[in-house]
1. Relative contact order in percent (Cα under 8 Å, 6 or more apart) was computed and gave 36; which structure, I, II, III, did it come from?
2. Which structure, out of I, II, III, was helix-only ellipticity at 222 nm (-39500 (n - 2.57) for each DSSP H run of 4 or more, over all residues; to 500) derived from, given a value of -13000?
3. Once distance in nm of label points 7 Å out along Cα→Cβ at positions 113 and 145 is calculated for all of I, II, III, which comes out largest?
4. Which one of I, II, III has Rg and Dmax of the Cα atoms in Å, for residues 25-120 alone, as calculated from the coordinates, equal to 15.2, 49?
Structure I
């Protein structure tokens, strides 16, 4: 198995597809969850996902230091599944507590730049073990209102492009159907 990126919109089936790839690898699965519970509804979503994962999978919850966690858990006998990059990106955008303006250019936190660079370096490591990334494709809708929403969309698009370039296998999932954009299934 290789480095894979699974893209799709909300409720497109991308996570289910990624989970099937991880299961079919017949390797130990390490599931890195990037979601953080900022409110009760999100806490319930996280709890629901925890219950749905196979009991034999190891779950690691990390909202910011993704490269460090990948470096710790990647190994040839494992497949690491990261779900999802856009939640991780959101965490980074708000990691320093900045209250963003409604209009105008925004300055991204330094940690955003540091963590993004570290992740791309980690993805490039060959022989470190297979990894599957899940990410939302958010650039297919209307241009968002508000500076931070536009910055998020821009940065998500840039991140997806950089990760896709570094991955061996890229799939876009819509309505539960996978469309291979690059490489062969893992």
Structure II
């Protein structure tokens, strides 16, 4: 049975350490189960990202969509930052090195900025609980000094979009996520 834990650093983030089963044929890993995420909705879309060592996918966030990330090959440094106004963990940052020898899945709720660096060539799969919506695809600067993320790569390779995202302090209220209390 997988070990499922709520993050102590960022409220509503869930970290899953799955059971890995090996035999003479190879291995088997159950990477996702809906019941692990009490705050999540049904996942409706699956995506795959293949990156070369040194690539950084900078901070993105959604006002409505949740993500579930799992590295199937290689190693990644995942960095999460709580942007949600009113969250008890607002402004907190969580860094996780996952993959190869540290197999973990990460559930990212709406309003938590997320990015990753390829510490090796890698494949990351991610499930989302709503279909792609360009209006809900927002970003902040990967190198924002207020967040001070440590990506673990010396010369990051970035997309043009990630190079142009605004600093956290430049976000207007219309694009600031709000924490929804769940009592």
Structure III
């Protein structure tokens, strides 16, 4: 049985194997967005198990930040399953579930950033995912549970002035490295 890891968010799925210079809240035309065959922001297709996988909101996706300056670009063999556009936390949860039941998952360490919209089911998602090697970051109030953290404060902004910028991505990379090395 083949597992479908294609992005199921319509606003991203339609851009599989394409490049855009505007996406989501970034209408500046200053950033190139490359989508892989699965519809996620990546210059490579996801055909091998990653060393770490990131899931979540447009902060993970990297709105307004060039590909080489987003958090996931600093890791070797990292998958970026960040969503942007019209999505919700349930879409993030479903992406995690598809990944963890795929041939790509091999007890892979995972980072997820949950947004503050539709947060009513986050405790259920956490409960279902709690036995995985996963760290949860929350744009809103974090759950008071193991491996749950508040998302970092932005130290700079992206080119559209709507999301965290390159310095914030680099800082988030350092924080996630510290968490992953403690495991």
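Please treat every number below as a calculation from the coordinates, not as lab data. Source: prediction; values computed, not measured. Cβ atoms are built from the backbone, for glycine too; each structure is taken alone.
1. Clearly, the read-out refers to I.
2. I
3. Answer by largest value of distance in nm of label points 7 Å out along Cα→Cβ at positions 113 and 145: I.
4. Matching structure: I.
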